[in-house]
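Got some structures for you, see below.
Laboratory data are not the source of any read-out in this text; all were calculated from the coordinates shown. The structure displayed is predicted, hence computed values, not measured ones.
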Structure 1
């Protein structure tokens, strides 16, 4: 369940840091009763960014398939092996 805290609680930085590291979910910060910010641990942020990059790569690949920009896997692997000396 997501945690929601008011912005005034950000002065308790050690406690907020511990909260971020205890959960895999972001912590939502409110200001005057409205959503204002989201904070999370660095590890969670990096995992999230990696996941976004993977989704972007999949989306790009699907677009290339629709546009007919495809190669035979065997030829692609062969060319990669030559390029990288594998």
Structure 2
């Protein structure tokens, strides 16, 4: 089982990579709508905040199985959303 610190670093790293891709595509004129990119970046930041809050709530859980289940849920949600954000970028 990973520590909360490592899970939070992974969340910030993946979301940071997605945000970096958004801004790179905006700077390279691949995307014309700056407002859409800003909305997607805000969405990414909100997801990161939500997932980190969820990881922080692991302190309140009593058993190791509950913590592992919570971390698995966070991992799945992060993976699904990162893929979705990349697909949204490709659609722009």
Structure 3
């Protein structure tokens, strides 16, 4: 079993009000990634994504394209917390 990684991802740009969180949920579930996504007060989107190295790499690449207009994506590694599902937080 491949080691699970957790990345905290911040996405900036025109990414709220365009279905970004719901598309992220669909992408994460289809890739078997666990974690969460939520809108931030500054207009960005925040994601915690847990999966294998390849799953996370591919997911971050998807985030760079995502719905709306993505200006920047930062993804930083953290110790895994063993999420059981992927959810949208409000």
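Overview of values
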quantity: helix-only ellipticity at 222 nm (-39500 (n - 2.57) for each DSSP H run of 4 or more, over all residues; to 500) derived as -29000 - corresponding label from 1, 2, 3; calculated: 2
quantity: Identity of the structure behind 0.93 (criterion: Rg/Rh (Cα atoms, Kirkwood Rh), calculated), options 1, 2, 3; calculated: 3
quantity: With relative contact order in percent (Cα under 8 Å, 6 or more apart) derived as 47, matching label from 1, 2, 3; calculated: 3
